[in-house]
Structure I
Amino acid sequence: MSTAETKFMSLVNKLSSADEDVYLGKMMSAPGLKYKDKVFAFFTKDEAMGFRLGTDFNLEKAGVQKHRPLSPFKKKPPLKGWFIIDKEESDTWVELTEHALSYTKTL
């Protein structure tokens, strides 16, 4: 298991232990974190993480330099409020996961 995957699994264990409505699920074919039936974060095969942060979230203010919108479909625009954060920025994953969970609880 890679360092990035270990960090993701640590987040899964931490959040699912703290909240009975948080559990390991799937985002398309990737392992993800769900709150009730809504995915709020997931781990990609290229060792990045995707987060549902909302359209108003300021990634630069959160210290994230390398990010891109989640765009899983060839002929559709990126998903609003979803961002991919590379493993080089994995030190921000805990804070972003917690924000994504808080944001998802408001939906």
Structure II
Amino acid sequence: MMYLFVILGIFACSCSQILLKNSATREHKNWLASMLNWRVILAYTIFFGSMLINVAAMRRGMNLKELPALEASGYIFVPILSFFFLQEKIGWQELIAMLLIVGGIIVFYI
């Protein structure tokens, strides 16, 4: 069950990265407005929540070496979310990299 929470936390963290990029591409009045808008505040709140999920998972017995292997799935979620929400293209090199990451995660757990 903790694995599911960790993966959901990683997915939420990936969504927050999309929010940050969306905020960075928008025009703002000044530097302070670019740092203190709802997208940035929500993204960092999600980052903090994801960190709390990771800490809770480790306190409940998740092995410390497993967490970085699962965190690598964020490198898969971000390009996919960018494709759907930011209309960014996924090139063949990115696709190969994502497949290698999935393969590495599978090999780690075998």
Structure III
Amino acid sequence: MGHDIYGYNKDGKEIAYARFSMWNDNATILYRLLDSMDYHGGVSGLGRSSAFDKEKIENALNSYTQLHNNIGNFMSGCDPFDLEQIQNFIQNCYTTAQKEGSVTVFFG
């Protein structure tokens, strides 16, 4: 068990991936940035997908940047690998959403 979160483009190709173990609380950072706590099932995602338009992904990226730059103490206790994969996930989704207008995220 754990959180396996995938981003897909319109053709169904995987463009982003983040993995958190079942007890890794840093998974909630990504869920919250995507405003998707409804897909968080505790020890894993709920196995459901949602579409995110460019604006929503851009908001998540801006929120991540604000957290990282302005609230260093909040993120200082986080695993640097987790922070990097969160940033990469959102950035990859944003790049695709800029080109295609939206991305689909699967929370498993």
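For relative contact order in percent (Cα under 8 Å, 6 or more apart), find whichever of I, II, III sits highest and give me its label.
By relative contact order in percent (Cα under 8 Å, 6 or more apart), the leading structure of I, II, III is III.
If mean count of other Cβ atoms within 10 Å over residues 10-17 is calculated from each of I, II, III, which structure is the one that comes out at 15.4?
Derived from the structure labelled I.
I, II, III: which one has helix-only ellipticity at 222 nm (-39500 (n - 2.57) for each DSSP H run of 4 or more, over all residues; to 500), as calculated, at -25500?
II
Throughout, read-outs are computed from the coordinates displayed, never taken from laboratory work. All of these numbers come straight from a predicted model, not from anything done at the bench. Cβ atoms are built from the backbone, for glycine too; each structure is taken alone.
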